[in-house]
Structures are given as structure tokens and as C-alpha cells.
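The next part holds the structures, each set out as C-alpha cells.
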Structure I
Amino acid sequence: MYGWRAKIGRISPSPETVGAEEWRRSLPDGVCLVETRTLIHDVTVEGLSETVKQVERAALELASAEVDVILQAGTAIAFFAGFGHDQELSARINAATGIKATTSLTAVVEALRALKISRIAIATSYLADIDARLVDVLEKSGFKVAAIRGMGLKKSIDMGKVLPEETYRLAREVVRSAPEADGILISCGNLRTFEAIEPLETDTGLPVVTSNQAGLWQALRIVGISERLPSLGRLLREH
């Protein structure tokens with residue numbers, strides 16, 4: 001049986017081509033991914049508002065596979081409506097299924113805390129107004145945003161076409177503009193980041209958190225899998 005150690009459920013935005021694939025290539029033996037999707041085209045307030053209406057339906061689909069945890073992927077889905085929205089989504093999933101739940105945003109916040117990052121240099125795929133909402137939520141969570149720069153992409157499908165070296169270069173630019181930063185965040189589950197984590201940590205000397213890396217880390221820890229994945233940075237090497 002696949003998933004003899006654990007089955008992780010993931011609710012992904014419908015155009016996503018990256019997040020689940022990065023997870024599948026990194027999961028420890030005996031852990032399987034069960035995925036379902038919610039429809040979205042544009043990463044705008046309007047698009048995000050529509051996709052959150054589908055959360056219970058998606059969660060029940062994953063529950064039918066008897067998963068051990070459910071993560072709501074799509075980082076912006078969990079922060080666009082303001083501070084605490086991630087906890088509301090987790091509560092809705094748990095109420096519908098009785099299964100432990102979390103979100104990519106929740107995982108990012110916990111990862112930043114685990115690495116003792118307080119002043120963040122942030123690279124995203126988002127439009128400026130979505131970036132502003134992320135800054136607001138992170139600052140209300142107790143962090144200082146030293147700098148943020150987005151790619152200005154509106155459509156989720158386009159985010160999955162960005163090469164990891166482009167994401168690496170954007171993150172380096174943000175760090176250069178914020179010498180006081182003590183950590184890097186790359187926010188967006190449809191950006192390829194796993195190839196960029198180690199080079200960024202090596203070249204900047206700073207710990208790196210990404211949406212997919214943090215989500216995988218938290219999902220594994222929730223189900224009691226403490227395996228280290230050294231290629232995914234300090235977070236999965238040390239915590």
C-alpha cells in the first residue's frame with residue numbers, strides 16, 4: 001500500500017503545475033500525496049474570493065481517501081482576506097472532515113519562527129496589491145518586512161512557467177536592497193523554488209523559506225514524520 005507511513009492531502013489551485021510535483025519528488029519513502037483542486041484563474045482578490053468557496057468540497061474529496069492531514073495550498077488563498085484568514089480556512093476544513101488541517105501561509109509563518117527570522121526579504125510572483133496584503137499579514141504576525149518585490153503576474157498558470165533561476169535572481173536582488181534582512185521568503189506555491197533554496201542559502205548566508213518547502217515541512221511534522229531532507233535548506237535539515 002502506498003502511504004503506509006502517512007497520506008498527505010493537498011488542496012491545490014487548479015492551474016498549479018509546480019507544488020504537488022515538487023512535493024512528490026521530495027517525499028520520504030512510505031509517504032504519499034493525495035491531491036485535489038479548486039478552480040481559479042487570476043490571483044486577484046476576486047479570483048481568490050471565488051476559490052475559497054470551494055474549500056469544503058475539496059476537503060471532503062480528500063477525506064474520502066482517508067488522508068492524515070490536509071494542507072490548503074496557494075499561499076495567497078490564506079492571506080488575501082487578512083490576518084487570521086489562514087486559521088479560518090483550517091477550521092473550515094477540520095469542521096467538514098474531522099482531519100487536522102493547515103495552510104501554506106500557516107506553514108510559512110511557523111517556518112520563519114522556527115528559523116528565528118524576524119526581518120524578511122521577500123520575493124513573490126504577485127501583483128502589487130497582493131504583495132501589500134502579504135506584508136500586512138506578516139507584520140501583524142510579528143515580523144518586519146525589510147523589502148518585497150513581486151513579478152507582477154496575474155494568472156496562476158503563468159507563475160508555473162517561471163524558471164528557478166529567475167526566482168533565484170529576484171530573491172538576490174531583494175536581499176541586496178535590504179542588508180538588514182536576516183532571512184528570505186519566496187511566496188507562491190506555483191513557483192519552482194526547490195532548486196533555488198540551497199544556492200540562495202549558500203550565496204547569501206541567509207536561511208530561505210518558500211511556500212512549498214514550508215508546507216511540506218509542516219505537513220510531515222503534523223503526521224509525525226521527522227525525516228530530514230537536507231537538499232531543501234536549513235528548515236528541513238535542522239527542524
Structure II
Amino acid sequence: MDRYEGLAHAFVGLADTLVADYDVVELAQQLIDGSMEFLPIAAAGILLGDAWGTLRVLASSSEQTRLLELFQIQANVGPCLQAYRSGTAVLVGDLSAERDLWPGFAERALDYGFHAVCALPMRLRDECIGALNLFSAEAKVLSGANVAVGQALADVATIGILHQRVLTRSELVKQQLQTALNTRVIIEQAKGVLAERGAVDVNESFDLLRAHARMTNQRLVDLARAVVDGAAAEDILHPGTR
């Protein structure tokens with residue numbers, strides 16, 4: 001499958017959210033996966049606004065990325081916040097030369113091996129619900145073509161999330177977004193349980209959790225809740241032994 005066929009497949013996968021009862025967390029992870037596969041980046045993360053407009057981490061490609069996104073929220077500074085608030089893309093090709101732009105953020109990003117960043121708003125018309133952060137190991141601004149691909153992926157995901165506003169009242173959509181953010185807490189807890197019991201890192205524990213959810217046709221949050229409740233960890237870590 002070439003890049004264009006792969007992109008078409010990714011867009012179709014994201015467009016599947018335009019139906020009832022979709023999983024917002026899985027949608028966000030599809031956006032992360034598509035960004036990692038089709039763009040020359042080292043990591044990606046998504047911040048989504050909750051019912052009150054406060055940004056929270058919805059998905060990330062690694063634990064380092066999640067911690068970097070959390071730092072932006074706690075410090076109230078960073079490219080993702082800037083993209084969310086301005087509704088425009090934020091591109092920095094060399095973080096080492098822009099340390100004063102976002103105090104503290106650049107140092108942490110460089111410590112993790114990220115030298116460039118591109119933050120893209122998740123926006124439909126005048127409404128911005130979050131931002132997609134793309135991190136590069138090379139000190140180089142993403143090309144215009146790659147930025148366009150990243151923004152297109154983010155736009156489709158945004159439309160998928162906001163599509164429910166066509167079908168339901170705005171308040172119900174806010175509740176759905178809030179529920180998605182709350183389920184992320186359960187997923188993070190499940191990752192920790194699997195990492196501890198299986199002696200694996202948190203990135204691998206999430207891959208195991210997600211793969212088992214797909215294999216058993218379960219929603220990611222339902223399986224995560226079962227892990228936290230102590231009912232599914234062994235099946236995930238040692239499949240076929242029971």
C-alpha cells in the first residue's frame with residue numbers, strides 16, 4: 001500500500017466516526033496512529049478541551065509525549081495551548097533557538113529528544129475543541145505538504161467529534177467529550193496495572209490493552225475498567241493460558 005492509499009484508508013477509518021456510539025478515545029488514537037504513519041515525526045499527542053474549555057490529555061504516542069503534554073497544561077504554556085487558543089497552526093523548527101518562547105517547555109522537549117514541533121488546531125469554522133501536537137527529532141520545520149496532511153487528519157477527527165451536534169443538543173456533546181476525557185483516566189490506570197504485573201513499560205502495556213480490545217471486540221474503556229477491577233489483566237498479559 002503506497003502513501004496515498006494509506007492516507008485514503010486512514011481518512012475512511014476516521015470517517016467511520018460519523019455514526020452513532022463511536023469511541024472518542026479510539027478515534028483520537030487513530031489520529032495519533034495516522035500522524036505517526038504518514039508524517040516524518042517522532043511523536044504526537046492530543047489535548048482536548050473539556051466541558052468548561054480546560055485542556056486535558058486525550059491521547060499520545062508515548063509516555064514521554066503524555067508527560068510533555070501534561071507539562072503544557074500545568075505550566076499553562078506551550079505550542080498546543082497556543083494553537084488551541086489562537087485557532088492557527090504553530091510551527092517551530094528549532095526549539096533550542098526558541099527557549100524563551102515557552103519557558104520550561106523547550107527544555108523538557110529537548111531532553112526527550114524532540115527538536116521541532118508543529119501544533120495544529122482541531123477546529124471547525126470558529127469552534128476549536130483541542131489541538132494536535134507533532135514532535136520531530138530533527139530540527140526542521142515540517143513542509144507545507146506535511147502540515148496540510150496533518151491538518152486534514154485533525155480536521156476529519158474534529159468533524160467526527162462535533163458531528164453529534166447535528167444530531168443532539170450541544171449539552172449532550174459536552175457530556176460526551178467529558179466522558180471521553182474521564183475514560184482516559186481509567187485507561188491510564190489500566191496501563192499502570194498491566195505495566196506493574198507484566199513488568200513492561202507503559203507504552204507496551206497500552207499496545208497490549210488495545211490489541212486485546214480489538215481481538216475480543218470490546219470497547220477500550222470497558223476492557224480498561226475490567227483490568228482496574230482485577231478481572232482481565234492475566235488474559236491480556238498471558239493470552240491462551242486459561
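If helix-only ellipticity at 222 nm (-39500 (n - 2.57) for each DSSP H run of 4 or more, over all residues; to 500) is computed to be -17500, which of I, II is the source? Only one of I, II returns -17500 for helix-only ellipticity at 222 nm (-39500 (n - 2.57) for each DSSP H run of 4 or more, over all residues; to 500), namely II. When distance in nm of label points 7 Å out along Cα→Cβ at positions 43 and 99 is calculated for each of structures I, II, structure I comes out greatest. To which of I, II does the computed value -0.30, -0.38 (log10 I(q)/I(0) by the Debye sum over Cα atoms at q = 0.08, 0.09 Å⁻¹) belong? That value comes from structure II.
Each reported figure results from applying straightforward, stated rules to the coordinates on display, with no laboratory input. Quantities reported herein were computed from a predicted structural model and do not represent experimental measurements. Cβ atoms are built from the backbone, for glycine too; each structure is taken alone.
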